[in-house]
Structure P
Amino acid sequence: MPVAKPAQPIRLFTTLLSGHGHRVKLFLSLLDLPFEIVELDMKAGLLAA
């Protein structure tokens, strides 16, 4: 079954050591879906990008 490509890249908010973020990145790559990674700096605060 073909996967519909989104009109814009999926924005993945994650931290450097997040296993969950790595897993999502892996599956997005396997599905050949466009995405951009936004690294969050947890030391600067939860929503600081």
Structure Q
Amino acid sequence: MNFLFVALGGAVGAMARYAISLIPLKTEFPFLTLITNVVFCIFAGIL
């Protein structure tokens, strides 16, 4: 069952990072990817 949760979390995270990457930024550092990862880590920690 844990494998299913990890796979589902990875899929949702990948889709979220891809969707966020479509927003154009003028910086070289991927700030939006960092923010997405932090938000999902906090969300996973709450669950």
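What follows draws every value from the coordinates through simple rules; no lab data is involved. All values reported here derive from a predicted model rather than from experimental measurement. Cβ atoms are built from the backbone, for glycine too; each structure is taken alone.
Match the computed value -26000 of helix-only ellipticity at 222 nm (-39500 (n - 2.57) for each DSSP H run of 4 or more, over all residues; to 500) to one of the structures P, Q, and report its label. Could you put the intermediate results ahead of the total?
Details: P: -7500; Q: -26000.
Only structure Q yields this read-out.
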*Out of P, Q, which one gives 1.6 for distance in nm of label points 7 Å out along Cα→Cβ at positions 8 and 24 as computed from the coordinates?*
P
*asked:* Computing mean projected area of the Cα convex hull in nm² for each of P, Q, which one ends up highest?
replied: P
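Could you figure out which one of P, Q the value 3.3 for distance in nm of label points 7 Å out along Cα→Cβ at positions 16 and 32 was computed from? Write out the running numbers ahead of the final one.
Values: P: 3.3; Q: 1.5.
It was calculated from structure P.
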